[in-house]
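What follows are several structures.
Just so it is clear, none of the values below were taken in a lab; they were calculated from the coordinates. Note that the structure is a prediction, hence the values are computed from the model and not measured. Cβ atoms are built from the backbone, for glycine too; each structure is taken alone.
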Structure I
Amino acid sequence: MLNLDGLPLSVVSMRRAIVLDMNNPNVTVLKYYDRNISSIDGKIKVPAVMIYSKYIKMNRKKSPSKRAIRLRDKNKCVYCNIELIADNFTIDHVVPVSRFLDKSFANTWENKVCCCKKCNSKKGNRTPEEANMKMFSKPHKMEILFLVENVPEEWQSYI
């Protein structure tokens, strides 16, 4: 779903996209997928890219989510480089939250990294330098509006 200015607003499910296409006069489909869904009334085209006819003001200064950090760090611990699974996945603050006057300043792209429980416990309430731990990758801000692992071809010219 694109905002009126053409920037991405969100990713909606296939079911939601079909409902919006059929029932919402404020939504215009710009591109359809090549596949159709069979229904009682015949075949229904599946929207790939839609634009909303009213501008939605977006708060772009939101703290990055765990999912976003996980995608950026390729699901690996930045300290020991092991592949992370649900049982040992944590988010580490490079500079501990306790060192900030306001917690929101600690929750930035540059201060959050993927980390295994063992390394997070070892690092504790210290910086990597204080804990004598090296980082395999340096945390950086993602310059995209939202993260999708496998971007469909139909979206390429819109993001």
Structure II
Amino acid sequence: MRKGIHKNSGFSVMELMITIAVIGLLAAIAIPNMIGWRSGARLQGAVENLRGDLQLAKLKAVQENTFVAVLFSGTEYLIFTDIVDVGTGNDAGEFVGGTPGERLLRRRQLETSVSIDLGSTGFGGNLYARFNNRGLPEDDGAVVIISSGGKPPRTIRLSRLGRIDIQ
């Protein structure tokens, strides 16, 4: 073995500390951006799910030749066949499981950081959208979905002709 040549296998403490500092700096920059992205992705996912479910309600109303309603609450919405039964006092847009002919088609729970703004949501003064047997809504209106992550709210508009637009 020649003199003056040392075999180095590994990192010095200084190299290790610099590497850890660089990784920490990169994480400090990336993590807040990832959290914001995740919040936006949850909001976008909820909007797309609701749009698809409104399309499903229209389709089911035509397929089953009956009224289908989408009833909104703060953290979930229900899609069901809607029968108005004067004898039991069941009103339109109200889901009563025991009413003959009413069937729950879908119940969708929203993500914990996403909710429906009930103050800004409405269809002819109601918190439900109701489609007739031709797939047309009784009233036009909008659903506003908000995120606790600070993202701007998203609005899904339903026209009188059944067109569903995301804004």
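Comparing distance in nm of label points 7 Å out along Cα→Cβ at positions 23 and 47 across structures I, II, which is largest?
Once distance in nm of label points 7 Å out along Cα→Cβ at positions 23 and 47 is tallied for I, II, the winner is II.
In addition: Here FRET efficiency 1/(1 + (r/R0)^6) of positions 39 and 63 (r between Cβ atoms, R0 = 41 Å, to 0.05) has been calculated and equals 0.70, so which of I, II was it run on?
II
Another question about this same structure. Suppose you compute FRET efficiency 1/(1 + (r/R0)^6) of positions 127 and 151 (r between Cβ atoms, R0 = 25 Å, to 0.05) for every structure in I, II: which one lands on 0.10?
Computing FRET efficiency 1/(1 + (r/R0)^6) of positions 127 and 151 (r between Cβ atoms, R0 = 25 Å, to 0.05) on every structure in I, II gives 0.10 only for I.
Taking -11500 as the value of helix-only ellipticity at 222 nm (-39500 (n - 2.57) for each DSSP H run of 4 or more, over all residues; to 500) derived from one of the structures shown (I, II), identify that structure.
The correct label is II.
Supply the structure label, taken from I, II, corresponding to Cα Rg over 2.2 N^0.38 Å, for residues 79-134 alone with the calculated value 1.30.
Among I, II, the structure yielding 1.30 for Cα Rg over 2.2 N^0.38 Å, for residues 79-134 alone is II.
Give the label, chosen from I, II, of the structure having the highest value of volume of the Cα convex hull per residue in Å³.
Structure II gives the largest value of volume of the Cα convex hull per residue in Å³ among I, II.
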